[in-house]
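**Q** For reference, the structures are reproduced in the following blocks.
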Structure P
Amino acid sequence: MENIVNITPENFEQIIIETSKEKLVLVDFWAEWCEPCKAITPVLEKLAAKYSNDIVLAKVDCDAQQAISMQFGVRSLPTVILVKDSQPLDGFAGLKTEQEIQEWLDQHLPKPEDALLAQASEFYAQQNFADAFPLVKQAHELCPDRADVKLLLADLNIELGRIAPAKELIKSIGLADQDGHYQAVMSKIELAEQAADTPEIQALQQQLEQDPTNLELKVSLAVQLQQAQRNEEALTLLFEVLQKDFGFSEAKKLMLDTINALPEGDALASKYRRKMYSLMY
């Protein structure tokens, strides 16, 4: 379908009702006698061409289609109305500059982070947290202030055993955004912290306090920490072991396995991969 169409009673339902469920429909109400309309219509056509994947420009000749203009309550020309999911979303009347229309439209156009979140949400629903993580991380980099992005990233960090980054993210959520998802993430953090502090870990930590240079104890504790998804603590211990003895026991293999198990884009993996390379070269 062309993304610039003239609206008639015959295609009204197809464009205004059906197409608006998939794309934004920009309805341009105009008339031949309206001089400002002749200035604004080329701007709308230019924007429709620019955002052809996201917008359909629907032109309504108000002289020929009076019933349609009355249905939208149009009282002056030019009038521009944005329709989404069969409902008017926003609009303006009168002449505006191209920059003003662009800024107005930017408020409603799909944002790159929205597409990333949609894809990540599908992975999340499948409990494929490793593939969801880099997508949400990228969305967070694009829009670091969005509370819903921060909450989902915190949620994924918990699922991947990264409690400390999750707690940092959750601390930045303002009171206005502390909704049900926020409360669920807080509960997950509390449960994860309880589950991660196993009796085995506590016992090994006590032994290591008594014998802090024991490399075998550090490796054993790192294994338990990794199993509890306390990956950063495990990697810190394994790196300490490799600094003392690069060939000690299974430390190098354990460290590589822990790094490789981290999701794509995880800063922790990059950090400790660089640390490991520093010992090798």
Structure Q
Amino acid sequence: MAVPIEARARAKVNLTLHVTGQRADGYHLLDSLVVFADIADRLTCVPTQEMSLTVDGAFASGVPTDSRNLAWRAAELANTPCHISLEKNVPHGAGLGGGSADAAAVLRAFDRRDLATQLGADVPVCLSDAPQRMRGIGERLQRLDTVPGFALVLVNPDIHLPTADVFRALAHKSGSPMDALPGRPGEDWTDWLRRQRNDLQDAAQGLAPEIGEVLGALKNAKLARMTGSGSTCFGLYPDLAQARQAEAEISQIHPNWWVRATRTLGSVN
């Protein structure tokens, strides 16, 4: 009897996202600080003769259950047909890694990390839960040893933003890279983060003005910014207790939004 293999696909959070150029083939060059939250999809892979996939969970609606799903494609690419049970707990199309994290979880489960670049620019960074600096088109990864864990509130206004649309709306595609990262764990990372950017935020807000409303709801955070290509935004808080208080307050005012207090996994906690 085949032994089930279980995996987690954590939500990816781009604390920064600088667009530093565009290649001749259309791919954008990035410089981004990526961390992972303690919120995750859960996958169970059972080796079988033919591929199949079922999806449940809070965000199952609209997730394909065939070869359009990146987790399915990852198993096929790894030549490991299986039945995948996917519990979708993280909003998809929301700048949180989504299908890329699910695909990376399947590759980890079958020990085929070498295939990640064939599945998309965000898949390689999702192979590890460690804080990383992501450059190039996503293939240049540097594990970081001094990044603390952060208390966050993640907020999504129930809007799906196609990544390609956001990049097309980007007016300037040759911004500066990130500043030099803090060299010691004790340095003020929040102050450093305030000086960085998400270059896609204005473009995304032009397509979805609700993002501005989300950032306004996070006005009491130490820092509020969009993650990835949107539409999820994060707010940084001094600790998890204050993040949970903000979660409760925002949820009461906006009951139709997805609001979650969480903590990111740091290399230093």
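A short reminder: the numbers here are calculations on the coordinates, not readings from a lab. Computed from a prediction, not measured in an experiment: that's the story for all the values here. Cβ atoms are built from the backbone, for glycine too; each structure is taken alone.
**Q** From which structure (P, Q) was distance in nm of label points 7 Å out along Cα→Cβ at positions 121 and 153 calculated, if the value obtained is 3.1? Could you put the intermediate results ahead of the total?
**A** Details: P: 1.8; Q: 3.1.
Attributed to the structure labelled Q.
**Q** Moving on. Assign the value -18000, calculated as helix-only ellipticity at 222 nm (-39500 (n - 2.57) for each DSSP H run of 4 or more, over all residues; to 500), to the correct structure from P, Q.
**A** Working: P: -18000; Q: -6500.
Structure P accounts for this read-out.
**Q** Here mean count of other Cβ atoms within 10 Å over residues 33-40 was calculated and came to 15.1; which of the structures P, Q was it taken from? Show your work: numbers first, answer last.
**A** Values: P: 15.1; Q: 23.0.
The structure behind it is P.
**Q** Using the calculated result 7, 30, 36, 21, 5, 0 for P(r) over Cα pairs in 10 Å bins from 0, in percent, pick out the matching structure from P, Q.
**A** The value was obtained from structure Q.
**Q** One of P, Q was used to calculate Cα extents along the principal axes in Å, for residues 25-112 alone, giving 39, 27, 18; which? Provide the component values of the computation, followed by the final result.
**A** Values: P: 39, 27, 18; Q: 41, 32, 23.
Working through the options, I get structure P.
**Q** Once relative contact order in percent (Cα under 8 Å, 6 or more apart) is calculated for all of P, Q, which comes out largest?
**A** Q
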